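Below, each structure is written out as structure tokens.
Just so it is clear, none of the values below were taken in a lab; they were calculated from the coordinates. Source: prediction; values computed, not measured. Cβ atoms are built from the backbone, for glycine too; each structure is taken alone.
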Structure I
Amino acid sequence: MRILQATYGDLLRREEWRTKRRAILQRDGHACRNCGARNRLQVHHRQYHRCQRTGHKLAPWCYNDRYLVTLCDDCHHNGHHIHRVPRYII
């Protein structure tokens, strides 16, 4: 498990996240799992984890693939307005 203290935006620019993102996009057939769109795709975290010992968030690329899903920009944005992403202490 890897925990980092950089901003979330900084972490999403790292090569580790780009590699993980490509793998999830490929797994999901480069299509939104909600509406099937094939453009403006993002990889969404279904839940967030924090380290109990330090309180730091888990690095975005360290999540098990089952906690990541491909969504188009619209579905991702709308989902965040409708649903709260669960947060867990690990």
Structure II
Amino acid sequence: MPFSTQLVEKESIPSFQFDYREVLDSEEARARREAQLMRAISLGNTYRRKVNITFATVDGLKTVRTTVWASTRTHLILKNGIHIPLCTVKELELE
């Protein structure tokens, strides 16, 4: 199901407002996101591979192309300590 997003730079993420509501409506989708996240972290740390991360802000969907370095229970961690709330991540597109 296609959706419209705005492509943004990683450095602009700290200026976005998040509403911290879960964007995925099923346990299966959340499990798939978790698996994609683990793969993205592995690719980022081992091969410096970038992924497209689509996430929700109060202003709509955004997409950033970057490397995922780590995650906590609640956030994706990007370079320079930039983080995205995990519950707002709609999709991680791996190459």
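Computing FRET efficiency 1/(1 + (r/R0)^6) of positions 55 and 71 (r between Cβ atoms, R0 = 30 Å, to 0.05) across structures I, II gives 0.60 for structure I.
Structures compared: I, II; top value of FRET efficiency 1/(1 + (r/R0)^6) of positions 23 and 47 (r between Cβ atoms, R0 = 30 Å, to 0.05), i.e. the largest, recorded for I.
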